[in-house]
1. Taking 0.40 as the value of FRET efficiency 1/(1 + (r/R0)^6) of positions 151 and 303 (r between Cβ atoms, R0 = 41 Å, to 0.05) derived from one of the structures shown (1, 2), identify that structure.
2. Quick check for you: by distance in nm of label points 7 Å out along Cα→Cβ at positions 127 and 167, which of 1, 2 is greatest?
3. Comparing mean count of other Cβ atoms within 10 Å over residues 215-222 across 1, 2, which structure shows the greatest value?
4. Work out the source of 0.40 here, i.e. which of 1, 2 gives that when FRET efficiency 1/(1 + (r/R0)^6) of positions 247 and 271 (r between Cβ atoms, R0 = 30 Å, to 0.05) is computed.
5. Distance in nm of label points 7 Å out along Cα→Cβ at positions 255 and 287 computed as 3.4: which structure among 1, 2?
6. Out of 1, 2, which one gives 20.2 for mean count of other Cβ atoms within 10 Å over residues 31-38 as computed from the coordinates?
7. Which of the displayed structures (1, 2) returns the greatest value of Kirkwood radius over Cα pairs in Å on calculation?
8. With distance in nm of label points 7 Å out along Cα→Cβ at positions 79 and 231 computed per structure, which member of 1, 2 shows the largest figure?
Structure 1
Amino acid sequence: MSRDDGHGANVPDERKQAFGERYQPRYSGIATFMRRPLREEPAEWDGIDVGIVGVPFDGGVTNRTGARHGPRHLRDQSTLMGVVNHQTGVRPHDLAEVADLGDVLIEGVYRLDEAIADIERHYDRIAAAGIVPLTAGGDHSITLPIMRALARVHGQPLGLVHFDAHCDTGPELFGHKHHHGGPFKVAVEDGALDPKRTIQIGIRGPAEPLWGFSYESGMTVIHIEDLYAMGIPAVVEKAREVAGSGPTYVSFDVDGLDPVFAPGTGTPEVGGFNTYEAQQMLRGLRGLDIVAGDVVEVAPPFDPSGTTGLTGVQMMFEILCLLAECVDRKKGG
């Protein structure tokens, strides 16, 4: 006996049971990330391979706020995700035990440095539990504390494949280093990020004078015009070369996309790559040692249509497929 999965396909009862879930239409029930079980308490984390986490924080933005609403919106949109990547054939939930770990509790909401510390402590607990995190932001400042926690557990600086319109390696602003335009500069200075194993893809716009640290530290920067001159396969090849064989973080800022595809973001920049190209670049990272990923800067108030959230969560699904394959390889699958 089988049931419909919401797309007209049949879902065998054994697959329902393997997922540990009761079938229900996508528009019903409580929205969790990818319709996975909600496991908010550390006592419930045993056996979880990949934890999807929300970080509802945008205290580091330099202009338009709204990304604090990203995790809740992305959860809702994620109920539209299926169970298989049609191009790669990857079924992430067959390869790894995935759960929604809820949101980071940020007590220092109005104290920027304390908020960053709250996030870091939470990811210390996730990393100590051996869970691979996939994060929904929040602004890009949240990536720094996550990388700090993961670099400690892996015992070395991480590599980075970074999709964005901005390098986010800027200097202090208004007396603060913890802002969404500078997390990767601080991550290098803190020993959490290896600049020689960092590639930044899709860079463009008038903030270019702020990104001197990327070049000085040895990061590989691919501007949007370089991307189109090289072609997607060459960009993927370069990303794989730069990341190498070490532990690597994938960070996807939705403003890397052209605002036609992601208008709901704090710092939109016209002239970006499209959604298909983004999917091809992410899928091209299969086989790398990807230990975490995030999608950040989804600001729902600027996109009542929900297009940005749907796009963002599709990128989360692509990263989830990468993480699940890595987990499966390490298990000997």
Structure 2
Amino acid sequence: MTPSAGAGKQGGRLKKSANGTMKPILFSVSYAGYWGQAALDVPDFIRKAAALGYGGVQLAGKRPHLSPADIKDDELRRIRDVAGEAAVEIATVAAYNDFAAGGASPMIPHVEIQLAYLRSLLRCAQALNAKVLRIFTGFATGDTQHLKDWNACVKAVREASSMAADHGVALGVQNHHDIAVGLASYAEFLDEVDHPNCRAMFDPWSVAVQGEPDLRAAAKALAPRMIQTTLADYVRLRRFAYVPGVEDYREQSSWLRAVPLGAGDVMDLGAFMQGLKEGGFKGYVCYEMCSPLRGGGSLANLDRTARESLATLKRLTGRGRKSS
């Protein structure tokens, strides 16, 4: 299923990225240590990205990286200086929010707390000359609460879009959390938010594992309203549990294991990138190692995977071609 014809309504009003072409960037979550992998602080991560050949980065807006609870003005200046010395653009700051959370404690202003968190990250983005703040929608709280969750997320994203505009930063909604994660509902959600500073950050993985058959068409339809896409690749490994007494195995949900871009089997990455080109996308293409990698979490394996993935991105975006 591809987005409805209405999906292009908002995108036509939005300015395209000033990059002029797709630009590969690397997400700092890849070197944050969340899954036991090697970890780097932000300045060392930026230097690492430069050494690997990435011209830009996305910084995670939480510990151990760009946490508003910890970061000081002098640290922001240092990060900006390191990026300048390394010739690496700080393209995006990534927030971690859930606008549907808090139903069990309605007396707590959960949405207001999260908006204050986003405002703090927007100040960081301004200080670092970042162009984009990445956000999510929310995780579902139950089938009977779907419309309530949806409406809460729409209202909060609309407010966050205005807040980001006040800081001169574009707001990008990544289709990661449950609310609006399906292809058609994602376009519907963006239409309902209907804010000129709300941009799409369409992630193909989430719809590919849902069984979306035509990533090329989906990418082409959403490209005009996109400012960034985030990519990771996986192989699907089947899992089974032994059933005593019947001498058989019962199949369980499959396990997805992260591999370099282009080495996976859960999505047609080439078709997705072709659709972006056909749709005129000229924004950031962010690579992330956001789960345990095949080969382990050593620095050497992270570096190897990031290099191989960048080579794939350059091939698919055409950035590796020499001018004639």
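Bear in mind these aren't lab numbers, they're just calculated from the coordinates by the rules spelled out. All of these numbers come straight from a predicted model, not from anything done at the bench. Cβ atoms are built from the backbone, for glycine too; each structure is taken alone.
1. 2
2. Going through 1, 2 one by one, distance in nm of label points 7 Å out along Cα→Cβ at positions 127 and 167 peaks for structure 1.
3. Sorting by mean count of other Cβ atoms within 10 Å over residues 215-222 in descending order puts 2 first.
4. Details: 1: 0.40; 2: 0.10.
Traced to structure 1.
5. Matching structure: 1.
6. Working: 1: 20.2; 2: 17.0.
Going through each structure in turn, the value belongs to 1.
7. 2
8. On the way: 1: 4.3; 2: 2.5.
Comparing 1, 2, the top value of distance in nm of label points 7 Å out along Cα→Cβ at positions 79 and 231 belongs to 1.
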